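Each in structure tokens, the structures are laid out below.
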Structure I
Amino acid sequence: MTAALLDALQDELVAVEDFTQVLEQEEAALIDGNLMAILPAIVERKTELTEKLTSYGKQREAALADLGFPASRDGMTAAIGADGSLAETWKRLLTQAERARARNVTNGLLIKTRMDYNHQALIALRLAAGAPAIYGPDGRLPMSMQSR
């Protein structure tokens, strides 16, 4: 019955690989400054793949339960102990999931950097236009506006 578990792992692996490719496209767009042109397609694809990953994860957990193992990493380790043919696909899945996680962290940092830059540019434009100071959520002027 490990065939169902292996199928679930393989489906999950393909989905994580696809998700990583989308994250790579997102990173390239963030670096090139071309995000707005492809953002809708990226968001749609990431949403689709997230749903697939959730479904495949549930299939993996169900297959583990059908084999009498807990739906966890420990359960997967036990299943691999019972059938070593699962080990390679599981290892590839974990490796690819880590790549996706790291790419997602990088993209988050790129987004934060872009947001910080945009915030500073907006403050500079407001100051140049003589706009009144805007207080932050803490009730204080941003440091860059206090010097004026």
Structure II
Amino acid sequence: MVSEGLAALVVDTNIVFSTLQKEGITRKLFFFLEIEFYAPNFLMVEIIKYKEKIVSLSTMNESEFISVVYKVFNKINFVNERLISAENRKKAYEMCKDIDETDTPFVALALELNIPLWSGDKKLVKGLKIKEFNKVLTTDIKRSIIATP
């Protein structure tokens, strides 16, 4: 079960990397949560770019990796970045430019859809909170998004 009110999340590359690398709490939550996941198309580029690193950090062979990527990608609604308003892209860039510009599409999508960003990137989360962007769930609090019986 998911906490009331949480219907969708934007997932960033860090969360998907964790989901792909190992059987852990992130992977369990990713597949257990009955919510909609969203990500910009840029996520696919990041996974392809770092495929070798992900496989080397996991216990999977390439065939198993492809199978898990398929399952993960099937749970994500990918959004073309061109569909995000210029206003939200600019706002996200301003928030991310001195943290990590590559996170801009994820923050922009969270702004566009008005849903939280799920990130395991502590530097990003800290930087966004300083800039008063508080719609972010972290790996430290991910257990709290599951409702207790």
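Each value in this text was obtained by applying a stated rule to the coordinates, not by laboratory testing. Quick caveat: nothing in here was measured; it's all calculated off a predicted structure. Cβ atoms are built from the backbone, for glycine too; each structure is taken alone.
Per-structure values
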{"item": "Structure (I, II) behind the derived value 47, 16, 12 of semi-axes √(5λ) of the Cα gyration tensor in Å", "result": "I"}
{"item": "Answer label among I, II for the case where helix-only ellipticity at 222 nm (-39500 (n - 2.57) for each DSSP H run of 4 or more, over all residues; to 500), calculated from the coordinates, equals -28500", "result": "I"}
{"item": "Distance in nm of label points 7 Å out along Cα→Cβ at positions 13 and 37 - structure with the largest value, from I, II", "result": "I"}
{"item": "Structure from which 0.40 was derived, FRET efficiency 1/(1 + (r/R0)^6) of positions 77 and 109 (r between Cβ atoms, R0 = 30 Å, to 0.05), options I, II", "result": "I"}
{"item": "Comparison of I, II - label where FRET efficiency 1/(1 + (r/R0)^6) of positions 61 and 101 (r between Cβ atoms, R0 = 30 Å, to 0.05) is highest", "result": "I"}
{"item": "Structure from which 5.1 was derived, distance in nm of label points 7 Å out along Cα→Cβ at positions 85 and 117, options I, II", "result": "I"}
